[in-house]
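J.: The data blocks that follow each hold one structure.
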Structure 1
């Protein structure tokens with residue numbers, strides 16, 4: 001399981017652990033997760049006080065349809081869409097003890 005799949009699967013399976021953040025964009029969903037939640041390779045995925053933004057590989061949308069549908073419904077419950085591409089932005093906000101996760105659809 002790659003890092004993106006692991007993080008997004010965790011968020012889907014443990015909605016009580018994360019707080020949704022309203023970013024005000026029509027193609028974005030973001031989450032706050034306590035930094036006590038530990039993921040493998042956490043330091044590389046969630047750099048301290050910096051952003052780690054990357055495009056998910058093209059196969060992610062095809063291979064993880066349930067995750068993509070769940071995210072689409074969070075972004076726009078009335079008209080969920082399938083994106084052409086997905087970007088993931090991660091950060092460890094040390095001052096607040098939060099892991100920041102943002103998913104952007106293109």
Structure 2
């Protein structure tokens with residue numbers, strides 16, 4: 001057999017294994033270094049921790065707002081809370097109090 005014919009024969013026999021090796025390498029690379037690969041796991045764990053902390057802060061804020069809404073029930077208004085709201089929103093003070101303004 002001549003040299004070019006032998007080369008073509010080898011190439012015909014090797015294309016399928018070469019394709020399989022290429023596919024395994026492609027998917028192996030993405031399993032290790034892809035967006036959802038093993039190397040991205042640390043970033044996902046940090047993101048999970050950040051989101052867990054944020055969810056806890058939002059839950060605390062929600063509980064605080066629910067407590068304030070419950071205190072605004074017209075049937076049983078808490079006088080201290082009503083006084084706090086009036087002072088905060090309207091800037092009112094009593095006669096026996098002093099106001100000290102701080103420039104920001």
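Every number in this text was worked out from the coordinates using simple rules, so none of it is lab data. Worth saying up front: this structure is predicted, and the values here are computed from it rather than measured. Cβ atoms are built from the backbone, for glycine too; each structure is taken alone.
J.: Among the shown structures 1, 2, from which was the value -25000 of helix-only ellipticity at 222 nm (-39500 (n - 2.57) for each DSSP H run of 4 or more, over all residues; to 500) calculated? Please list the in-between numbers first.
T.: Working: 1: -7500; 2: -25000.
Working through the options, I get structure 2.
J.: Could you figure out which one of 1, 2 the value 1.3 for distance in nm of label points 7 Å out along Cα→Cβ at positions 3 and 67 was computed from?
T.: 1
J.: Comparing distance in nm of label points 7 Å out along Cα→Cβ at positions 11 and 51 across 1, 2, which is largest?
T.: 2
J.: Where does the value 5.1 come from, among 1, 2, when distance in nm of label points 7 Å out along Cα→Cβ at positions 35 and 91 is the thing being computed?
T.: Structure 2 accounts for this read-out.
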